[in-house]
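Chemist: Quick heads-up: structures coming right below.
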Structure I
Amino acid sequence: MSDAPLLETRDLRTWFEVQRGLFAKRGTVKAVDGVTLSVNPGETLGLVGESGCGKSTLGRTVLRLIEPTAGTIRFEGRDITALSPSAMRPLRRRMQMIFQDPYASLNPRMRVRDIVGEALDIHGLAPSPSEREGRIEALLKRVGLRPDQAPRYPHEFSGGQRQRVGIARALAVEPRFLVADEPISALDVSIQAQIVNLLKDLQEELGLAYLFVSHDLKVVEYVSHRVAVMYLGRVVETAPAASLYTDARHPYTRALLSAAPVADPEKKRLRIVLQGDVPSPLAPPPGCTFHPRCVLAKKGLCDVTAPALREVKPQHFAACHLADDAPSA
């Protein structure tokens, strides 16, 4: 993996204006609120957090599928934050997305041949019909499907096969970076491992970089080189996977890890039960947004000042005033 980031965001914000009631004033949902992160070539950055914390919005924003409110996005060293659609089109070849729901992300009226081949047509990657057909067959083989399945429609495939079609579509334009947005959450458990292993094999073969969005901590640990934890639109901890899973420094991360099931019944883990509900993104609490649920919060500090994401040990960053006091795992 190269030292220069393939993708980098700085203080990225994606806010949405919403009506708070029929006669109430408008409010602002801060779905992504000042996120700074990077993904290196050939690396998988896992992105975890509770539902509604902004993971999927962040993934779509870095691809410019959702327009950012503020901040910067750099891809391959180039600032793409404000590029026009025509200027973005050549970059679309190198940054693609694997969607969560294979049932909804494939056009039911198109054959698999055309779903996979559409990107080849848009970017002019197959100058002749025979070359187009050859590339489609090669892509289907690469993701574990048979070339003779190309004339079929999506409804003729299982969920796992449809996700393989979605992966083949993403690979058609030879990207360097993929956002995998909960790519296995809609699949049967028996199929999930096959898709995860396919993504790992493709990364080794093609040198792909992934932003892997998931709420499954075990899967993220298996696939990721580094992990970023989000809470209420912000990244609260980021570290190499081994460091985060053995020595988490943010109280929220420690609570998430304590809730993950353990395969070995002999290994008992202290369960950390969070108090209260996730605050509304329409009215986030002042200071550290996690302080209303944190048993370590200090009045006059955590409820007043928002902590910056800082390095608490080599390559391990946490946005917590008390991260240095967190007990080691």
Structure II
Amino acid sequence: MTDVKAFGERLFENLEKVVVGKHSALELVVIGLLCQGHVLIEDVPGVGKTVMARSMAKSLGCAFNRLQFTPDMLPSDVTGVSIYNQENRTFEFRSGPIFGQIVLADEINRATPKTQAALLEAMDERQVTVDGVTHPLPRPFMVLATQNPIEYEGTFPLPEAQLDRFLLRVRLGYPSLSDEILVLEGQQLRHPIESIKPVFSAKEVLAAAEAVKSIYVAPSIKRYIVDLTHRTRTSGDVYLGASPRGSLALFRGGQARAALNGRDHVLPDDIKALAQSILAHRIIVNPAARLREVTAERIVQEILLAAPVPGGSYTL
């Protein structure tokens, strides 16, 4: 898995020219890319959510489109629309911004539920149906969505069906004192995002994603993944637990993390490192637990501590 490891190192090097001191968050986004999944970047304003998404898009030689969600946006503004051509008397489909390879959905929770629903088919099935005609989306296809979890005025919470379609949820947090000084120095003359160039083509991204699928996952690791997901459904503090899509996300994410670390097999540590980012946003905490200020992150942490970790060899 040296090729995937080299892929990751080169991509991290390019991204960290812009995103300072957030290697763990960048690793999660790259894992999402290698799994051909979608990533929700959630945090307070001004910590670099949009910059991280734009940096990823600029680092890859892929078609990039941006959707700036607002309450008055219509589903056709996302998917496209059929327009009548008077010359040949037929309807022609004009594709919307969702027909990109890397799509930045900025402030996704500002769109109405009807507009948010326009993304469901695209994110899960890699296709869009307009006026009864299905149009396939280009490959690779990845949605990088951002949202502010603090401000609720004028926003519409993402439904569980849409949250479940995000492979990972990433939170950035505030930078350290030294990192914030580096941000100031880096933007003294111009923004560093203006200087970064693509380091990979779409073909190379797809090749790396295919290589990840060959990573070995031992039966004991598969049981561990399913056990963690099952425990989210049986916890007394949970109203709705993670779906089988969560198990598959842990499976694929573990393969990608192992490949980025140069291994040809998945370790329990890979699963434990990704459990919070993959499972927490798929869990709905019940009202009684919410009153006790129990969070989904805390529930996942307790599950990780309680679940027996598999032992033995993982490379057979």
Structure III
Amino acid sequence: MTDQPIIECRDLYKRFGNVRALEEVDLAVPPGITGLIGANGAGKTTLIRILLGLIRPTHGQASVFGTRVASDPAGLRARIGYMPEGSCLPADQTAADFVAYAAELAGIPIAEGRRRASETLFLVGLHEERFRYLGDFSTGMQQRVKLAQSIVHDPELVLLDEPASGLDPAGREQMLELIARFREFGMNVLFSSHLLDDIEQTCDWVVMLDDGRMIHSAPLDPPGEADSVSVEVFGDPQPLIAALAERGGGFTVEGAVINVEGAAGDVFALVRDALETSGSSVRRMGTRLSRLEDILVAAVKETDD
């Protein structure tokens, strides 16, 4: 894997009227899986759209694979996959037809596009459902279809905008596992999220945005197994507590928060399975001491000072 950055931004600004979306962004992203973290409105989607050539910066420049986006946006988009955040699927098309059409738009012949669509839907776990109408799909299934269309043309870089948005704990875990598998195919990934744990669990590199400014860009240590996880659920926590007890997990309860500790194996997997069994809905979940949270708080404080 080369050390040459796959994404570079220099003095990047973007304003919409009086609204500052990005300001003074200088960025160099290496190959691999990179997380783009920031609160809603931090500028994550704006940056992704600039990298795609869908909008132009007010000032500065962005490059992908060493090519300025403004000089060849269509050529670069042929090498990039994109999964948007919002609902965008046609309800009256089947998954197979939609993903095959995405392949055709990338210049793949019809027969080859249908073959690739079938293989890609199998990869994302929708092989049996590929002939169902998208309007009948759950949120998790629609997210998988959007992921499939973003990679059906075998891109060199995939830009994913909040890919785990709206998913339950099991679906979120499966989505992150799929994204991590892209390493096996030699695909580079930039995916945005406002959830620190998603980034810690999946990424090699992290970029943090706050109010349109880049406040941190650095590699992440290889993810390890967490020693403890804190989880708070909506409603009665007793079903989750019972499910954890059945699995032999050690835990303490502090008000509405359950701290799971000292489990053999992956404590995140333990909590995920207990959540699925109990039917509990997560209000918030994460490691009790997040490395990224410490970095984010320190970086924001330094910026404010």
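Values in this text are rule-based calculations from the coordinates and carry no lab data. Here the structure is a predicted model, which means the values were calculated and not measured. Cβ atoms are built from the backbone, for glycine too; each structure is taken alone.
Chemist: Could you figure out which one of I, II, III the value -12500 for helix-only ellipticity at 222 nm (-39500 (n - 2.57) for each DSSP H run of 4 or more, over all residues; to 500) was computed from?
Modeler: The correct label is II.
Chemist: State the single structure among I, II, III that was used to calculate Rg and Dmax of the Cα atoms in Å, giving 21.0, 69. All intermediate terms of the calculation are to be shown ahead of the outcome.
Modeler: Values: I: 21.0, 69; II: 20.3, 70; III: 20.3, 59.
Attributed to the structure labelled I.
Chemist: I would also like to ask the following. Out of I, II, III, which has the highest value for distance in nm of label points 7 Å out along Cα→Cβ at positions 68 and 148?
Modeler: Max of distance in nm of label points 7 Å out along Cα→Cβ at positions 68 and 148: I.
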